[in-house]
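Readers should treat all values here as calculations from the given coordinates under stated rules, not as data from a laboratory. Owing to the predicted nature of the structure, the values given are computational and were not obtained by experimental measurement. Cβ atoms are built from the backbone, for glycine too; each structure is taken alone.
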Structure P
Amino acid sequence: MILVVGGIASGKHTYAESLGYAAEDFDEGVLADGKVLYALEELLRDGGLSEDAFAAVCAKDVVICCEVGSGVVPLDKGERAWRELVGRTVGRLSERADQVVRMVCGIPTTLK
C-alpha cells in the first residue's frame with residue numbers, strides 16, 4: 001500500500017492519478033471496492049476503525065489522507081479528538097505501508 005499525505009489541495013489526488021488510477025478507482029471517505037481510498041480523515045469522522053476495517057484500508061493500493069493536525073487547535077473537544085485519531089491512524093498505516101509519500105505544493109516527497 002502507498003500512503004499519501006499532505007495538506008488540502010497539495011496534489012494528493014493528482015499524484016494517485018499519475019500512478020495510473022482513474023476516477024472509478026477512487027472511494028471517497030468510504031470503504032468500498034475501489035483500489036484507492038481518498039479522504040481517510042472523513043472515514044474516521046465517526047470514530048476509529050475496527051481491526052477488520054483497518055485491514056481493509058491496508059489492503060487498498062493507495063490510501064490518501066489530508067493532514068489535519070497542523071494549524072489552530074479547535075476549541076471543540078470532538079474535533080480535537082478526531083484530529084488525534086486521524087494522526088494516530090496515519091501513524092499505524094505508515095508502519096504497514098510499503099511507501100509513504102508527502103505532498104507539498106504538488107511535489108511528492110518519499111518518506112518511506
Structure Q
Amino acid sequence: MGDVKAVTKESWDAEVLQVKGLVITDFWAEWCGPCRLVSPIVDELAKEYTGRVKIMKLNTDENPEVAGRYQIMGIPTLMFFKDGKVVDKLVGALSKTQYKEKIENLLKG
C-alpha cells in the first residue's frame with residue numbers, strides 16, 4: 001500500500017483529527033469496483049506527497065460509525081482534512097490529475 005495506512009474508528013482521532021497539516025482519507029469498501037480503480041492512484045499520490053500530505057484509507061464496512069459521522073453516501077470518497085477540520089471532499093472515481101489539482105490548491109491555501 002505504499003505510504004497509505006489504514007485508519008479505524010479507534011485510531012481516527014489520533015491519525016486524522018489531531019494531525020497538523022493536510023490529511024486525506026479514502027473512504028472505500030472491498031466490494032466497490034470504483035474504489036479498486038482509485039486505490040492505485042491513492043497509493044501513487046501517497047508516494048508523491050510523502051512528507052507533505054498524510055494519506056489514510058478507511059474501510060466503510062468495518063467502520064460505519066466514522067462514515068456516518070461524515071455523511072459518506074457514496075464511495076469512493078476522498079475527504080480532505082486540514083488541521084483536523086474538513087476542508088473538502090471528492091466523490092467518485094476521478095483522475096489522478098483531478099486529485100492532484102485539489103491537493104495542490106489545498107497545500108497553497
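Structures compared: P, Q; top value of Cα Rg over 2.2 N^0.38 Å, i.e. the largest, recorded for P.
In terms of distance in nm of label points 7 Å out along Cα→Cβ at positions 10 and 90, the structure with the greatest value among P, Q is Q. Taking distance in nm of label points 7 Å out along Cα→Cβ at positions 58 and 74 as the criterion, which structure among P, Q has the greatest value? Once distance in nm of label points 7 Å out along Cα→Cβ at positions 58 and 74 is worked out for each structure, P has the highest.
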